[in-house]
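Each in structure tokens, the structures are laid out below.
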Structure 1
Amino acid sequence: MSFKSFNIISRIRDVTSAQIVHLVGQAPVASFPINDLLWTTSSSGGETSQSSGLYRLSVGGDATNNAQMSSIGSAVYVPGTVNEFIAGIKCSSSSSSSSSSSKRFGAFTSTKGLFFQLSGSVLSCVTRKNSVDTSYTSFNGDVDHPVTDDKFNNYTISYSANGVVFMQNNKLIHWLDADELQNIDTLNLPLKFEISNEQSGSPHSLLINEAAIVRLGSIFTKPLFYTMPLTGNVTRTLSFIPGTLHRVLVTLAGSAGDGNQPVLTLCNNTGSSGQIISTINTKDVAGTLEFNIDFVALSVSSTGNIGGVTIMFS
């Protein structure tokens, strides 16, 4: 699949039947705090809030004022699919004419990613690798001059290993092929919004009416499996690349061994480190445990006599 065909995204979204899988992000909810189980926020001389069905990032007029909001967890990219950043964005009237401010929104971190950047009234498409940005302001799409007014505009970034497409209001702004996409070293990215001042100016804000990264198409594969040794402490990396943990089959209950309970630990990383997906005492569990969740990498460790355990993943 080549992103050099300008209508490839339209074919995926409008004609081809592809299930949309929500990965990260959430629609704003009126009159409730921002959900800290889904988002992390920070600010200096500014604030992040949620009200009237909108997320709001705002800063004062002092230099270095900033505010940001990022999803907890990344949208895992699975080869053979397309991930898509989707957001409805409105900039305050003061920010649209202020060269002192920068707004960034897309799938990115402080060191890597893909995002739009609005500096004053100049919109750029940006890739980031190793904290170095490559900005594109001369576009090869259907729009020479993207909209930078103070109304809500829809932004999407559709990306896969074959390329990336930046769009505004369903019109193609810019595309990059696979060679150009080497400007980024991973496609496992969080959803992020930020606003900052580079110099003193007017207060300004960023309003968001929807925010998500989705996957275009579900993955239907024949799972791989790994059967744990019945006894002994084991640590093993099952996958060094992103995939899906489908289920854990416990066919024989475990028992204590060498003074240790029969505990199985699954981690979203290599070497049984980092974020824990699940901890299972197999003495108390029998049958099938369904997960069907994405991982960045998958590792497993066990203690005691773990019993009959098979892990199914792809």
Structure 2
Amino acid sequence: MACLGPDPTGDVDGVGILETSRWRISGLTPLGGGMRLIDHLKSTGLSNRQARGHLLTGKVWVRGVPTADAGREVIPEEVRIDVNAPKLTPGADLTVLRRDAHLAVVLKPAGLLSVPARNRSGEPTVMSVMARIAGKAMPVHRLDEPTSGLMMVAINEKAQKAIKDQLFHHAIHRGYRAIVERHIPEEPFVVDNHLVRDRGDRKRGSGESPDARPARTDFSLVEHLKGASLVRAVLHTGRTHQVRIHLAELRHPVLGDTVYGNKGVAQKAPRLALHAAELAFDHPVTGEHWSFDIPLPDDMSVLRRSLMLD
């Protein structure tokens, strides 16, 4: 694995790194009506072999995110090709989207731990990778191991405390994309309840008990698929497994969910089809507004196309 960007840092703890400050990420690429990425690449003069080689080695970005998905629909102006970029494996290597002396926003690939886990010492994590890059890394929130997407990482104590305060006061926008079972309603809806550590089957879920904590998520339909839906979820609170629990208890479990879905649901996706796609906040030190809105990761993009309605 390798690194990529204006400040290459090489492999860290066995995880390749992409770091780039060249993109301000905003806006959503349309799900339909765009141009296939491979077609756009060939329109620039690349041969099919060259285009696919660039995709597989991290030479192609869509809105600042490396992609190997030749079939995804794109807006050509949002595509960047850098044939001189160091080799990178899209979807497997950590991507640092933006960093300064106080904090970083990273794109965590599915399968990478956010923080160290019990009985799994020595495995790379977002924190261990960022500590090697920035000298220090402190968690402010986390993503589940099978979840991909945007994470904030504090680089000093001042930023860590300030970001945690913003999270506590719900001053940070966080949005997800999920591919779920069945068709959800076309009208937006809200789930607002309390979550407990053990709902009676040793799993987290809704309920009332002394440890119950309020949890609210806004849901809206992005697209109906074959027996499934692509859903946008916006957090008002950030409880453990919040989006997964809220959807599962509505009988719309996230595809690939081995905890809250049955065996059939778990087998409908190669991993949990959940992606932290939106993040926006005011920088806790400089006051500058940082905003990110990234596309579906390659595996979810491919899954979506396989489920598209005729």
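Read the figures in this text as sums done on the coordinates, not as results from a lab. Small disclaimer: the values here were computed from a predicted structure and weren't measured. Cβ atoms are built from the backbone, for glycine too; each structure is taken alone.
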Compute FRET efficiency 1/(1 + (r/R0)^6) of positions 54 and 102 (r between Cβ atoms, R0 = 41 Å, to 0.05) for each of 1, 2 and report the one that scores greatest. 1
For percent of Cα pairs over 16 Å apart, for residues 62-125 alone, which of the structures 1, 2 scores highest? 2
Which of 1, 2 yields 16 [relative contact order in percent (Cα under 8 Å, 6 or more apart), calculated]: 2
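If distance in nm of label points 7 Å out along Cα→Cβ at positions 254 and 270 is computed to be 2.4, which of 1, 2 is the source? Display every interim value, and only then the final one.
Working: 1: 2.4; 2: 1.8.
Source structure for this number: 1.
Which of 1, 2 yields -0.20, -0.68, -1.13 for log10 I(q)/I(0) by the Debye sum over Cα atoms at q = 0.06, 0.11, 0.14 Å⁻¹, as computed?
Numbers: 1: -0.25, -0.75, -1.04; 2: -0.20, -0.68, -1.13.
Label of the originating structure: 2.
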Determine which structure produced the value 0.55 for FRET efficiency 1/(1 + (r/R0)^6) of positions 222 and 262 (r between Cβ atoms, R0 = 25 Å, to 0.05), calculated from the coordinates; the candidates are 1, 2. 2
Which entry (1, 2) yields the derived value 0 for helix-only ellipticity at 222 nm (-39500 (n - 2.57) for each DSSP H run of 4 or more, over all residues; to 500): 1
